[in-house]
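Listed after this line are the structures, all set down as C-alpha cells.
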Structure I
Amino acid sequence: MHWNDAAILLLILLAMIAVLLLLLHRTRAGSLLREHIADRPRRRLFLASVSFFLTFAIVRGMVFCIRRQIPPFHYIIMDGRHIHHLVPGILILLGVGYGWLCEFGTGSDSSSLFASRLMSILYGVGAALTLDEFALWLNLKDVYFVREGRSSIDAVILFGSLLAVGGWGAPLFAALAKRMTKQNR
C-alpha cells in the first residue's frame, strides 16, 4: 500500500477538522454559534452539515485530481485492491456512533463542548466519505464518473439538505408553526 496516498487524505481531513475546531475555540465564531443557535443539538447539526459539505468538496476535488493524474494525489491501493473512501467513512461513522452510545459528545453533563463539536464534525466527515460513494453500494461496482454515479450526488444532496434543514431551518419552521397556530385561533 502506498501509505503516503492514504496519509494525504488523512492529513487534509485532519487539517480541515483542526481549522474548524480552532475557529470555534479561538475566534468569535464559537460564541456567535452559541448565541445564534442556542440549542446544542441544532449546533451539532450545523457543524455536521458544514463538515459534511466541506468533506464532500475536498474528496471530489481530490478524485478529480487523481483522474487527471495531478500529483500528489493517487488512489489508495492495498495488495492490489483499491480502498474506496467509503471504508474510512464507515469506520468514522462506527466510531462516532459508539461514542454517542457512550454519551461522549452528546451534551450530557459529563460531555464537554469540545467533544460535542469534535463528534459532530467527525459525523459530517464520515457521512460525506460514505455517501460520496453511495452509487458503489447501490450498483456493487465502481460507477463514480458514469451515469449511474449520479445517485451518489443525489444521496449527498438529500442527506446534506436534511442536515442543513435540521441545523439552520429549525428556528424558521418553529416560527412558521407558531404563526400558523396563532392564525388558526
Structure II
Amino acid sequence: MSDLSRTVESLLFLAPQPVSVKDLAEAAQATEGQVEEAIELLREDLAEGKRGVVLREVGGGFGLASDPASEEAARRLLAKPRTPPLTQAQAETLAIVAYLQPVTRPEIARIRGVTSESAVASLAERGLIEESGRSQFGAAIFKTSELFERLFGLSGLDQLPDPSRFDPSPEDERDLRERLLKAGEQRAEP
C-alpha cells in the first residue's frame, strides 16, 4: 500500500460523508489521477478480506463501511444503550462534589437551593461519584470516583481548574463552601 493510499484511507475513515476524488486530491495535495490510483490500491488491499472495512462508492464519492461479515457483531455493539449527556442539575452537582468533596447530599441541596437526590442518584449510578462514608448525623458522604478522573482526563483532583479563576474572592475551601451554602439558601427563599 502506498503512502497516498494510507492517506486516502485515513481521510475516508475520518469523513462522516462520502468524499469525492476532487476533495481527496485537494486534501492530500495530489492530483485526481494519483488519488484514483491510490483508491484502486486501497480497493485491492481491502478486497483481500483481511480487514474489517470495505471501500464503497456512494453519493458521488467514496467512503469506508464495515465488512458485511461483521454485521451481527456490529448490531450487537450498536444496540447497547448510549449514555445521555449530563443534565444541568447533574453537572452542577458533579462540580460541587468535585470541588468540595467529601460532601453530603444535604450540603449539595443547600448549595444548589433545590433537592439534589435525583442528580446524586444518577451520578452514582453512572459511576461518576461514590459514597465515601457517613457523616456524624448519618448522611451519606460523596466523593468523585476514579471513573470521573479518567473521563475528564485528570491524573488527580489537583488538576481540576482553579475555582479562583472563575470567582477570585474565595481564599480557601471553607470560604468557598460557606459562600456557596449562603447562595443556595438565598436561592431557595421565595
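Where does the value 215 come from, among I, II, when volume of the Cα convex hull per residue in Å³ is the thing being computed?
Source structure: II.
Identify the structure, out of I, II, from whose coordinates helix-only ellipticity at 222 nm (-39500 (n - 2.57) for each DSSP H run of 4 or more, over all residues; to 500) was calculated to give -23500.
Derived from I, not from the others.
For structures I, II, which has the highest computed value of volume of the Cα convex hull per residue in Å³, for residues 40-135 alone?
II
Starting from the value 16: which structure in I, II was relative contact order in percent (Cα under 8 Å, 6 or more apart) calculated from?
II
Each value in this text was obtained by applying a stated rule to the coordinates, not by laboratory testing. None of these values were measured; they are calculated from a predicted model.
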